[in-house]
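Undergrad: So, here's a batch of structures to check.
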Structure P
């Protein structure tokens, strides 16, 4: 298994009136955490750290967020520019070996990508993602739902002693 020791960059996004983001938990970006990356390596690493319900696909090309789950995304082929945190957030280049851990409520969308761009997605135990698009009708319940999502029991890459556990404590 080829996992590098990487200190993640962290980003805390404010509510942008459409995408609520998460007022307490920052997004983590692990640049180049995997060498010689394969989808199986990402899936095995996520599973070993209790993140499951895996899928392999791109990232939706429209702003969205989840109110019922935190999400880990590991890129294994292609590249993309992803907007994180809604319209007032950041644009982040993602390439093979990178992992993004997105707290419940934080907006994300693919702005542009290579035709083969694919990621492995995963969630903490018992969490299944819903799909919200920042509609005003979501607001009355979205913030309450986001606040109720339990913290994961392990960092999706480094386990119980990983950076996520310290940053989200």
Structure Q
């Protein structure tokens, strides 16, 4: 069976795509880093350049396998190499492409990279407590709730609890084997 998505290394040229969604609160509003202030092209280019030179971040562009269309980004961030632990983040940049399984497929592909190529031990994420749809997706992929970060982020004039979820290399391999 052909995969739903392919990952390729993120490139500075992807900023052209990213500018179409990086300031859309319907797309990025569930990211705690979204402050509501628009990003300029220069800021986004500097951000991507920083990712490309980082030893603690590995980010990929998500392409639809059928036609190579850019869909968004997925990556492992804040990698702590001595502990072999990193934080996953994924974004599908078009509302029309959400809910079609691309995000789940991209997370699966980046977990393959994290646990096989990078030899990480654990990948974690944090998600807004009220984002139940994302939590269901992460649990379906094998992530386990690890705790609640109380009032972790201030966004849209309110404090928000975050759920931390994680998956270990052996748990991912067992899921892939079954």
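Undergrad: When you work out distance in nm of label points 7 Å out along Cα→Cβ at positions 22 and 62 for each of the structures P, Q, which one comes out largest?
TA: Once distance in nm of label points 7 Å out along Cα→Cβ at positions 22 and 62 is tallied for P, Q, the winner is P.
Undergrad: The value 2, 10, 19, 24, 22, 15, 6, 2, 0, 0 for P(r) over Cα pairs in 5 Å bins from 0, in percent was derived from one model only; which of P, Q is it?
TA: The read-out comes from structure P.
Undergrad: Of the structures labelled P, Q, one was used to calculate Cα extents along the principal axes in Å, for residues 38-133 alone, giving 40, 33, 31. Name it.
TA: Derived from the structure labelled Q.
Undergrad: Kindly point out which one of P, Q the value -7500 was derived from, the read-out being helix-only ellipticity at 222 nm (-39500 (n - 2.57) for each DSSP H run of 4 or more, over all residues; to 500).
TA: Going label by label, the one that fits is Q.
Undergrad: Ranked on relative contact order in percent (Cα under 8 Å, 6 or more apart), which label among P, Q comes first with the largest value?
TA: By relative contact order in percent (Cα under 8 Å, 6 or more apart), the leading structure of P, Q is P.
Undergrad: Once mean count of other Cβ atoms within 10 Å over residues 46-53 is calculated for every structure in P, Q, which label goes with the largest value?
TA: When mean count of other Cβ atoms within 10 Å over residues 46-53 is computed for each of P, Q, structure P gives the biggest number.
Undergrad: Taking distance in nm of label points 7 Å out along Cα→Cβ at positions 70 and 118 from the coordinates of each of P, Q, which one would give 2.2?
TA: Source structure: Q.
Undergrad: Also: Taking mean count of other Cβ atoms within 10 Å over residues 94-101 from the coordinates of each of P, Q, which one would give 13.0?
TA: Q
Undergrad: If you rank structures P, Q by mean count of other Cβ atoms within 10 Å over residues 54-61, which sits at the top with the largest value?
TA: Once mean count of other Cβ atoms within 10 Å over residues 54-61 is worked out for each structure, Q has the highest.
Just so you know, all these numbers are worked out from the coordinates, no wet-lab data involved. As the structure is a prediction and not an experimental result, all values here were calculated from the model. Cβ atoms are built from the backbone, for glycine too; each structure is taken alone.
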